[in-house]
1. When mean projected area of the Cα convex hull in nm², for residues 118-173 alone is compared over structures I, II, which one is greatest?
2. Using Cα extents along the principal axes in Å as the calculated read-out, with 59, 42, 31 as its value, let me know the right label among I, II.
3. Of the structures labelled I, II, which one yields -11000 when helix-only ellipticity at 222 nm (-39500 (n - 2.57) for each DSSP H run of 4 or more, over all residues; to 500) is computed from its coordinates?
4. Quick check on the output: 23 is relative contact order in percent (Cα under 8 Å, 6 or more apart), derived from one of I, II. Which one produced it?
5. Of the structures labelled I, II, which one yields 1.10 when Cα Rg over 2.2 N^0.38 Å, for residues 14-125 alone is computed from its coordinates?
6. The value 1.00 for FRET efficiency 1/(1 + (r/R0)^6) of positions 94 and 158 (r between Cβ atoms, R0 = 25 Å, to 0.05) was derived from one model only; which of I, II is it?
Structure I
Amino acid sequence: MEAEAREVSRLWRIYKTIYQMCRDRGYLVGQRDLERDLDSFKMEFAPNNVVDRNRLTFLVQKRDDPADQLLVFFPEDTSVGIKPIRTYAEKMVTQGVTKGIIIYRKSITPSANKIISQMSSKYQLEAFNEADLIINITHHELVPKHVVLQDEEKKALLQRYHLKESQLPRIQVNDPVARYYGLKRGQVVKIVRASETAGRYLTYRLCI
């Protein structure tokens, strides 16, 4: 019973982090889901102390572009293979959604990763291990605020400082913070750090 309770609590934390991630990427999410407490989570998704991961699936749309939608999946499989990936792809096609996130329990098989890669020209599927989402890394005191620039903001930045994008400091596309914000190669992120003298100072990084 204690193990089941721990698992429910763990998934509640993951659930909150993924909703925060969607919000921070500019998607519309309900305040109720952002603030959902453990008891409410249990009542909704684990009335018998076992979470039905299929019921955790949800759809969100961008705040400034309703056509930009994202589906989030929580596979039951401990190791995710080709079958669930194809099921999710079919669901995305049916709903006209081109972006998805898979929150997997332990691992994804090489063949499933290959399918995800083959789909990447039309469908953008990201995969996160549950263990990486128990804590929201952007809430850590050592992680400064990150703001993803829009294309026009990036262009204005380069013009203002007479820079080529290759002259900007870099952030790897697989950096944990870059993955949290869904950064793509070529995008620029503004990093806001506290400063004892200036109050704050800004740096910019190019995703590569």
Structure II
Amino acid sequence: MKLYFAPETCSFSPHIVLHELGLPFDLVKVNNQTKQTSDGKDFLTINPKGYVAALQLANGEVLTEGVAILQYLADLKPEAGLAPINGSWERVRLQEMLNFITSEIHAGLSPLFNAEIPEEVKLLFKTKLNKRFDQIENTLQRRDYLLGDAFTVADAYLFTVLQWTRFFAIDLNGWPAIAAYLERIRLRPSVQAALQREAAFH
């Protein structure tokens, strides 16, 4: 498999999961401005949507969209427990959480990167995000991870997008359970391995 990534993007979550699963893969960096890859290709020929993550399989198929990639990877090695079994009620809960992260947290933070959006509009986004953080805080006050006592692909995704808050002066220490959760995940060997492997491209 080949994972196409760009630094500080949502592609970090499947990168974490690949290390969690111990699966072999090649890592290819994408320049988000030029759309050129570190192995000399035009990324748009790999993913015409133009954004990471993209996972190229051994058979040449390319899978895009983070929540699809995360579940696909988890199902390659179900014994690792990174996603409940397909068809189970717990799997539906995972999908519910992944959709919440993508539509409320990921999509809520993304506009803050746009320099053309006025500050007063960004403040509206931040106010809505604060309410979503309150919901996550309430969940993490009751359990160590989003779905219970075990780390899942949802945690890899939430950890990844919450890293962006530091770019926008959002202090997550105001949500102590979230702050402790992020530190717990940061120390996982898979996260450290992914950070080191991406840093090798700088």
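1. Numbers: I: 6.4; II: 4.2.
Ranking I, II on mean projected area of the Cα convex hull in nm², for residues 118-173 alone, first place is I.
2. Values: I: 59, 42, 31; II: 44, 43, 29.
Computing Cα extents along the principal axes in Å on every structure in I, II gives 59, 42, 31 only for I.
3. Numbers: I: -11000; II: -13500.
So the calculation was done on I.
4. On the way: I: 15; II: 23.
The structure behind it is II.
5. On the way: I: 1.10; II: 1.26.
Checking each candidate, the match is I.
6. Details: I: 0.05; II: 1.00.
Derived from II, not from the others.
Each reported figure results from applying straightforward, stated rules to the coordinates on display, with no laboratory input. The structure displayed is predicted, hence computed values, not measured ones. Cβ atoms are built from the backbone, for glycine too; each structure is taken alone.
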